[in-house]
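Student: Below, each structure is written out as structure tokens.
What follows is calculated from the coordinates using simple rules that are stated; it is not laboratory data. Keep in mind that this is a model prediction, so the values were computed, not measured. Cβ atoms are built from the backbone, for glycine too; each structure is taken alone.
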Structure P
Amino acid sequence: MTFPSPLAQEPHGAPASIVPPPAPAAPALPVPTRKGRSTPIWVFAVLIVLLIGLVAYLLTFLGAAASTIGMVLALLPLTGVLLAVRLVDRWEPEPRSLVIFAIAWGAIVSVGIALGVDIGLVALFGRDDSTFGEALSSVVQAPVVEEFAKGLGVFLIFAVARRAFDGPVDGVVYGALVGAGFAFTENILYFATSLIDEGVDGTTITFFLRGILSPFAHVMFTAVTGYALGRAARSGRGAAAALGPGLLGLVGAIALHALWNGSAMFGDFFELYVTLQVPLFIGFIVGVVLLRREESRLTRERLGEYAAAGWFAPQEVDMLATSWGRRAGIAWARTLPGDRVRHMKDFIADSTALAAARQRALTGRDPHAAEDEKVFLARAGAARVALLSR
């Protein structure tokens, strides 16, 4: 075949494929700094070392079988308590590292301090098995030492993670987590000891009394200390200025703990359980509900200030500041094409964090709160765009 010119010849090879232009990348979202809202890594290393020592203690004095059975039984009330605390914490969830630290502090450090003091007192004065000695240990020593040890953990979170400790609800949550961790390890000791000394029947009774009737006891005690520190945080106090309110809350926790132990030791347990301990628990629940309402009100006020500047619509503030509004928002997001629920949850979480950051900025407790405001405002805006995009 002849061609009129060399340029008219057919190509001898396959043409190279042309790659389509890449889609424009979504702008990177700003990420809030971990400083002031997390626990240093080395702290967990220390906790692991202490955990090894605690496990060695359990295995030495209780044995592997009894300790394992005690742990399995202790996991049951712990699971229920943690699910209840999670419900309280849903408004503005605390950082995962601080949640783990709070539980670990209660389960390892607080128990270690209580055991160390008990062993030291026995070494100095001997063990007093008289009625007076048992009363002194149960009503004085245990409440003072245990609540101090647990309260110390809550105060450390307040001092180190000030950006994640915004108010009374946060304080109650951290106190409850520390108390839950302490109760977990203490239950292992009680259940294993009952199994060794009294067999299955004794263990069943102990589990019923501690795991069924009073799983929230330590949670309530330490939550009082956390509440006091949360009030200090809400008013803008730093760590040094919060010592006074924290000690006042500690006194309340000790008094509640002593009252609880004393009622079990000096009176009819079931009668006082119905007339004293159940009303205390109901009062605790009512208090938590009222605190959640306060958080809702503050969220509405702080986001309302942004709405006045045009950043949010008034209807969005109504949705973000109420539990029913959030549920309705998530339900609406499910009706949109694609996976929009995740974007709605991001919008809710970042807007709530924005309100908390603005509250910290107004109180002056956190000098970097204004930076957090910018971060969470950008993240909330990006979540809204993703939610409403076609």
Structure Q
Amino acid sequence: MTYSPPPPPGEFASPLAQPRHGAGALIPPGPPAAVHVPALPVTARRGRVASVWLFGILVVVLVVLVGYFLSALGAAASIIGMVVAVVPFLVVLAAARLVDRWEPEPWSLVVFAIAWGAIAAVAIALLVDLLISGALGGVESGARDVLRSVVQAPIVEEIGKGIGLLIIFASARRAFDGPVDGVVYGALIGAGFAFTENIQYFAISYIEGGAGELTTTFFVRGILSPFAHAMFTAVTGFALGLAARRGSSIGAALGPWCLGLSGAILLHAFWNGSAMFGDFFQLYLTLQIPLFVLFILGVLALKREEARLTRNRLGDYALAGWFTPQEVDMLATPAGRRAGLAWARTLTGDRTATMKTFIADATALAAARQRAISGRDPRAADDEHVLLTRTAAARSALLAR
């Protein structure tokens, strides 16, 4: 075999030959597979969800309520009132969910709370009003309007909404940890009640005065005071949440419930009375706005306490080596959570979803440990075990290379 020198650069030995390859540019590795938390056991649903029978009852009441509205207000006015009422409802719902972001409540209980306020509590208020009007022979007067607005409405409506809180407390106790939960459930029930009540007010305004009257009513109820009912019922929820924090039974919680209910009724009566006996806008600026500001400050104080409790309970696990102190700071503070999510976005594959799972499970773990320590939930230790497993898996997934 004779020797053949290599072809000079730029030439080929044959039409099918390939040139010698150089080093070339560095090819980065392909995107890795997304990091997932493996399928893990979940906490028991019993004591954390609303009964399907309760929803069934609400559906029946809803059918009756819709029939009443259609017959009393007509289809067109009812639909217009409902569309307009959606706006303040969504505002209040967003605010309630913002308060609930630290440890979100189960969706079935969120839906039940809204439905109870929008359906059952409204039905109770309408039924009592019809009974009282029938007993008085349908006589309408200025005194009757005052009694209906300042006495009857606050008492009947707050009791109707408060019953929903008692039902959640009794049937879903494992998802009712303390005052923040009570405020959230109360606000959701109040938001549902205000939604249906606004449908009626907006529809009547449209029937009586057209778009102009509807606009005025919307300004007063939808712009100036969309949080009124949420704030009233949140007072009852706060008192019931304190009872839950102390581990009170349903019987022992009736006292705090009545105390909170009294506060809600008085606040409701004062609110309604300011519109009938004085200059509404002057009282709105001098009294109602300061009351609302105090309410917001109270909610912020409760959320700070909830964060402190989360830090303490996760600190127990840090002492046992499950978390580092830095991780506890990250999980138990709003700033730490924001920093943690920002860090997770920089990890391979963007592990934001895994970080959210880590935060949610760790927060639920702290709440379960608090229930176990207080002795108010016999199944809290089981929840603690499941949530610890989930939290450890999420932590491992975050730290995986």
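Student: 0.55 is what came out when FRET efficiency 1/(1 + (r/R0)^6) of positions 209 and 345 (r between Cβ atoms, R0 = 41 Å, to 0.05) was calculated for one structure; which of P, Q is it?
Tutor: Details: P: 0.55; Q: 0.20.
Considering all the candidates, the number was obtained from P.
Student: Check the numbers for distance in nm of label points 7 Å out along Cα→Cβ at positions 65 and 265 across P, Q and tell me which is largest.
Tutor: P
Student: With Kirkwood radius over Cα pairs in Å computed per structure, which member of P, Q shows the largest figure?
Tutor: Numbers: P: 23.9; Q: 24.5.
Across P, Q, Kirkwood radius over Cα pairs in Å peaks for Q.
Student: Tell me which of P, Q gives 30, 9, 6 when you compute semi-axes √(5λ) of the Cα gyration tensor in Å, for residues 217-272 alone. The partial results should precede the final answer.
Tutor: Details: P: 30, 9, 6; Q: 28, 11, 6.
For semi-axes √(5λ) of the Cα gyration tensor in Å, for residues 217-272 alone, the value 30, 9, 6 is produced by structure P.
Student: Check the numbers for FRET efficiency 1/(1 + (r/R0)^6) of positions 49 and 249 (r between Cβ atoms, R0 = 25 Å, to 0.05) across P, Q and tell me which is largest. Walk me through the intermediate numbers first.
Tutor: Numbers: P: 0.25; Q: 0.75.
Of structures P, Q, the maximum of FRET efficiency 1/(1 + (r/R0)^6) of positions 49 and 249 (r between Cβ atoms, R0 = 25 Å, to 0.05) occurs in Q.
Student: Here is a further query. Taking mean count of other Cβ atoms within 10 Å over residues 97-104 from the coordinates of each of P, Q, which one would give 15.8? List each step's numbers first, then the result.
Tutor: Numbers: P: 21.8; Q: 15.8.
Derived from the structure labelled Q.
Student: For the read-out distance in nm of label points 7 Å out along Cα→Cβ at positions 193 and 233, a value of 3.4 was computed from one structure; give its label from P, Q.
Tutor: It was calculated from structure P.
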